[in-house]
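Undergrad: Several structures are given next for inspection.
Laboratory data are not the source of any read-out in this text; all were calculated from the coordinates shown. Keep in mind the model is a prediction, meaning the values are calculated, not measured. Cβ atoms are built from the backbone, for glycine too; each structure is taken alone.
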Structure 1
Amino acid sequence: MSNIPSDLHYYKEHEWVKKQSDGTYLIGISDYAQNNLTDITYVGFKVEVGGKVELGKIFGEIESVKSVSDLFSPLSGEVVEVNGGLEDEPEAVNSDPYNKGWMLKVKPTNLEVELSQLMNADKYKEYVESL
């Protein structure tokens, strides 16, 4: 069974968001997603610090020994940080998807509306079990 932390919100494409103390949000992929991808070999971003992400739009890609998958943004906003450590250590997404394996830090621009469209942990668990 996948680890689904209760303090996160989840997007249908298996990305998560976590509020930070400064009002920004971290974005990454769920334990369920990294389990399905298996051994992650590459994480690449199509956005840079100062760039914009949009809800549902592709912000990067992730490769594993099995496949290549797009990464979709669960929030719209300005990118304030990119996890550059994943360039040298993409396997951190496998070992620790919710901490070391985060991908972007975003300052949201439409938070209330978009957060209400994401799933809480219970809904995400139901969603994953239905797949």
Structure 2
Amino acid sequence: MSEPLGARGIVLGHGAMPQGLVDAVRHIAGDAADALVPMSNRELSPEMLRQLVDEAAGSGPAIIFADLGNGSCGVAAAYSCRDKAERVFVCGVNLPMLLDFVFHAELPLAELAERLVEKGRTAIRATTPTG
């Protein structure tokens, strides 16, 4: 596993979803996915989860991606980022957002976070059948 060249990403979510997203990124992007750490909330309290997020994030820049803004994942992510200038919490994680993250993790944290939120938003769309 190679060391990330910028921010570390922690993908926090319910059940097997975090591992599934990181596996998909690895399938598409290869070793670039090493910048991501999947973390499930399975059988963990919000406080235990926050401690694990803090350990995984380390002292460098990190973005904590969560599936939901509320609940144990969102609470753990928000508290992990509290009073930490080098951490950002992004909820509503999706695959296009994570792919963009691994290819742009070296950007300044605020710029990166804004870029990822926009990438996540633009990836969501609905199409109607044409007749």
Structure 3
Amino acid sequence: MKKDILFPKVEGVFIAITQKIVENDEKIFEVYLINKNQYPLQNVFVTSNGYGVLDTNEVKTSTLRHFLGDIEADSALLIEPLDGLVLAINNEYWLSFFHNNQLFDKKYIFIAGSFIEEHLVYLPELKLKGLLHP
């Protein structure tokens, strides 16, 4: 049963939404997984979905499932491109991976409207500015 499974705390693993400005000042948004640990993550699996209210209508995106395989120590990997329109709703990422035959699990939620210039930080792993979720 799930209640019998021990889920230790996830540390050193982050999700970031980044912004790149390309030609014609078009903004491109991408979501990355950043592993700042000195060990690899094994069998990494991420689900993503969005939900919230837009123009008084409740909306929910499809749930996407991403099997990323193994993530090297001190590295970053693209999870998915992101349409800028969904930044107006909550974006949820559920991460699962193994390390030393132990299952780790964590939910990251980016709150609607939180992707604003004041919240963006420089992410040296990606050489981009973005919103980092610890």
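Undergrad: Quick check: -14000 is what I get for helix-only ellipticity at 222 nm (-39500 (n - 2.57) for each DSSP H run of 4 or more, over all residues; to 500), calculated from one of 1, 2, 3. Which structure matches?
TA: Computed on structure 2.
Undergrad: Can you spot which of 1, 2, 3 the value 2.2 was calculated from, given it is distance in nm of label points 7 Å out along Cα→Cβ at positions 60 and 100?
TA: Of the structures listed, the value fits 2.
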